[in-house]
1. One of I, II was used to compute mean count of other Cβ atoms within 10 Å over residues 121-128, and the answer was 17.9. Which one was it?
2. Given a value of 4, 18, 32, 27, 13, 5, 1, 0 for P(r) over Cα pairs in 5 Å bins from 0, in percent, for residues 161-216 alone, point me to the structure among I, II it was derived from.
3. To which of I, II does the computed value 2.4 (distance in nm of label points 7 Å out along Cα→Cβ at positions 89 and 177) belong?
4. Assuming 3.4 is distance in nm of label points 7 Å out along Cα→Cβ at positions 113 and 209 as calculated from a single structure, say which of I, II it is.
5. Supply the structure label, taken from I, II, corresponding to Cα extents along the principal axes in Å with the calculated value 82, 39, 35.
6. Given 16 as the derived value for relative contact order in percent (Cα under 8 Å, 6 or more apart), which of the supplied structures I, II does it correspond to?
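The numbers here are math on the coordinates, done by the rules we state, and not lab data. Treat the numbers as computed from the prediction; the structure is a model and nothing was measured. Cβ atoms are built from the backbone, for glycine too; each structure is taken alone.
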Structure I
Amino acid sequence: MLEDRDWIRAVEQTWIVRLPKQSLSTFGATNVKYYVVTEPMYEDLEDRSQEGVVRTGRVIAERPTIVTPTYAMNLEGFREEAYEYLQYLSDTYGPNNSGLLYQYRNEVHNFDTVSGVTDDIAYSLSEDLDRRNENMSVVMVGVDEYWDLALLKFAYEFTSMSANENARELRQRGLLEPQPHLGGVPQAAVLRIERLFREVALGGNPEALKQELDRWGLFEYYESRFLDLFRRRSGGV
C-alpha cells in the first residue's frame, strides 16, 4: 500500500497511452470517455494470476471561461497560495489580463477486471478505439489506489494542448479585446453581463448579475443601471 506522500510517486508512474484526437471545444462542452488501467492492489499475492483493473467513465469539460486575475480572486474554493499567485499575476500583468478557466467533472461508469499486463491491456484498448474511430476517448495507465490522479494528469495535458487554439478562436471573435471604458475588462465579460441584465429584466434573479459585476469589479460602472431594474419592478420612475 502506498504511504501518505506517495501520491507524488503515483503521478510519476501514471502515463497517457492515447489522447483524444480533437482538442477541447472553445464554444461548448467537451465530452471525453476515459479508460484508466491499473494493476490491482492484491497483485502481490502469489495465488492470484496477473490481472488489470479497467475503470471507465466520462470527463466533461465545460466551455472555457474567460477570466482575469481580478475575476478569479473573487471566486471561492482555491487554496490561500492560489490567491497569492493570482495577486502576483495581477501585479505583474495587470488586473484585467485575460486568461481561460477550465472546469472538469468526472462521471464514473464501470469497473472491470481483465486478464493480462496493464501496459498490454492499455495498448489493446487504444488500438480498438483507433479501429472504431473513437476520437474523443483517452486511455491511461495509473496506480490503483490513486487512479483518479490519472484524470487530473489528463486534464492538465489536455488543457495545455488545447489552450492556444481556444485562445486564438476567442481572439478572432474579439472576445479577448479589452474595453477601456470599463477598466479594460475583455469583451466577453461585457457580453456576459449584458445577457444577465436581459435575464433579470425578464424576471430572472438579480443576485447572479450582482455577483458577476462584483467578480469583474464593475459594479460602480453599472450601479445606476442595476438599481433601475428595481425601480422598474416597484413601479418607480
Structure II
Amino acid sequence: MKDVVIAEGKTSTEAIEKGLKELNCKKEDVEIKILENEEKRSFFSILEPRVVKVELTLKKEKEQKEKKTKELKNENIKPEDIEKCKIAVEDFLKTFTNQVKELEYVINKKDNSIYVEIKGDNSSKLIGYRGETIKALQTILSAIGNKNLENRVRVLVDIGGYKEKREETLKELAKKLEKTVKRNGKKIILEPMSSYERKIIHTELQNSKFVTTHSIGEEPRRRIVIEKR
C-alpha cells in the first residue's frame, strides 16, 4: 500500500479527491501539500489546460517515521552531551542577563532536551511579534549549546509563559474559524505559521464534524487551509 501519492486535477479539490481514492482513505487521514497551484498562472499559460498537482501523505505513516527518527536521535544522545549543552547555554545566559536588568532564567533537563524559561519585568520585550524573537533566541541558544557536540541536543525556550498563552489563543481562533466556515461554507486560508503553530490548529480541528484542514505552500510561508467537510 502506498504512503504517498501525487495527484492531478483541474482544481485542488478534484486533485485531492483523486489522491484520496488512490490511497483509499479520508481527507483527515492525510497531510496535503499543493505542488502546483491553480492560482499561479501566467499570461502565456492561459490557453493551456488547467492542472493542479497535490501531494498526499498518510499522517500515521509520517508521524511514525518522525517519531522513530526522534527516538533514535534521543537514544544516541549521551548524558555528558546534555550536560555540556546545559553548561554552555547557562554560561551564555549569565552574561546575557547581566546586560539586561530584571531578567531571570531557569534551565531544566528533561527527555534528553534542555528547557529554558526566562522571566522578569523586561522579559516581554524578548517575545517579539508572534514569538519571532523567542524563535531567534532559541536558535542562538541551540547553536551555542550544541557546538562541538557529536549528537544534537534539543533546546526549547519560553518567555513568561508565552507559548502556553499562544497555544490557547490559537485553539480559540481555530474554533471561531470552524464556526465561520460552517456558517458560510467558504474556505479560509490563514497567514503563514510555524510548524509548531500549525500543529496546534490541525490538532484542535482534527475531530471536527464540520471542517477539515490541510497545509499549502513551502516553509517558511506554509499556511493552513480550513474548509467545509
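1. On the way: I: 17.9; II: 15.2.
Matching structure: I.
2. Numbers: I: 4, 19, 21, 18, 16, 14, 6, 1, 0; II: 4, 18, 32, 27, 13, 5, 1, 0.
Corresponding structure: II.
3. Details: I: 2.4; II: 3.0.
The read-out comes from structure I.
4. The read-out comes from structure II.
5. So the calculation was done on I.
6. Here the read-out was taken from II.
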